[in-house]
Structure P
């Protein structure tokens, strides 16, 4: 079965304790997307996108601009108020069943 949640992280380094310029976390079970960042090992204040731009089991495309604008398909979904320099992003992490 597919997971009701997945996440995409834009990380500044390798390892579990890496800071994240962006944590993009669709939660199908709550019909919401939670966005956040992690600096010095601490999560910031969550932002929540408007609604859920995905359907479980359907293909999708997510892109992130350098200004951390999340685009799903052809539509801008959310502009994350970034807190860490995007120039320092080194890794993309995607986790859960998609």
Structure Q
């Protein structure tokens, strides 16, 4: 379900439509915040990883609002640092040689 939401958001060229479709993602993020309040930190971790693995730079702000917090709440602050650093330096190429 998340992948289809992300695909619709990215594939939409009209900015107004994109913002309209992004409401579904915003609702998921709101639910993650409720889950965090209830000490269910796994929802934020799962959504953050889903966004990260989708790979589109459009979602970097969303990732940064969800995933580092999930790592901190799960007592893994170094992972939060890594994800922030990685997103700031993420390669813009599909060529796997750039990973070396």
Structure R
């Protein structure tokens, strides 16, 4: 055998680097999702009082584009029922 270890090969190093980069991107997206949902929940709580756990869980399950849309929409909400209506509306296709 040539005495090469798997970790010494170019293919292995490239695959490892690719995996590291994918992990970083995934971590950033997860952090962004958590941050945006936390901010939205704080804004809703400040405006309307406590947000129940069911609504909070629904907000935390949204995708980033939906959170961004909700962040804009909540500026027009006058009651928590507006939030419920927004969450229950049919999803809009992403452009």
| said: Taking relative contact order in percent (Cα under 8 Å, 6 or more apart) as the criterion, which structure among P, Q, R has the greatest value? | reply: P
| remark: When P, Q, R are compared on percent of Cα pairs over 16 Å apart, the highest value belongs to R
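Each value in this text was obtained by applying a stated rule to the coordinates, not by laboratory testing. Because the structure is predicted, anything quoted here is derived from the model rather than measured.
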